[in-house]
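What follows draws every value from the coordinates through simple rules; no lab data is involved. Computed from a predicted structure; not experimentally measured. Cβ atoms are built from the backbone, for glycine too; each structure is taken alone.
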Structure P
Amino acid sequence: MKSSKLADYVKMSESDLQTEIKELKKELFKARFQHAMNGLDNPKKLTEIRRNIARANTMKHTISINASK
């Protein structure tokens, strides 16, 4: 995974966050596929990826709200 801490997402620009979200979604797709086929070594990885997507989306939304003010 790229970033997993909220502090990393705070430092990113909106376009960087969009790129990060796309990469995380690709990673989530691959992990789900792998989990369905063979099973993952660590199934919590799916939860962690989903939470990172949510963190990035939250920061992106916060930036867009602050920009509109």
Structure Q
Amino acid sequence: MIPPPPSIWPQPDGTPVACREKLRMLAENHAELAQALQDAFEDAVLMGVDEPAMRRILSAMVEGLDSPKRVAG
């Protein structure tokens, strides 16, 4: 089971995001991503992919995300 969204979305300085619009968007993104991850995981397992292997594959995808704060160069 995918955990619910966090009750606090921390900023780099540790303070929570407080803007209602940002919080709404973060909650929507969390829900959409949770559903997409669940669907992809279920599809893979039902097609014969090993469950622990698929979890590693999904985790590696998250670890490989590029930060929008990185300077291109």
Rg and Dmax of the Cα atoms in Å from the coordinates reads 13.5, 48; which among P, Q: P
Going by distance in nm of label points 7 Å out along Cα→Cβ at positions 14 and 46, which of structures P, Q comes out largest? Q
helix-only ellipticity at 222 nm (-39500 (n - 2.57) for each DSSP H run of 4 or more, over all residues; to 500) gets -19000 when computed on, of labels P, Q, structure Q
Structure (P, Q) behind the derived value 12.4 of mean count of other Cβ atoms within 10 Å over residues 22-29: Q
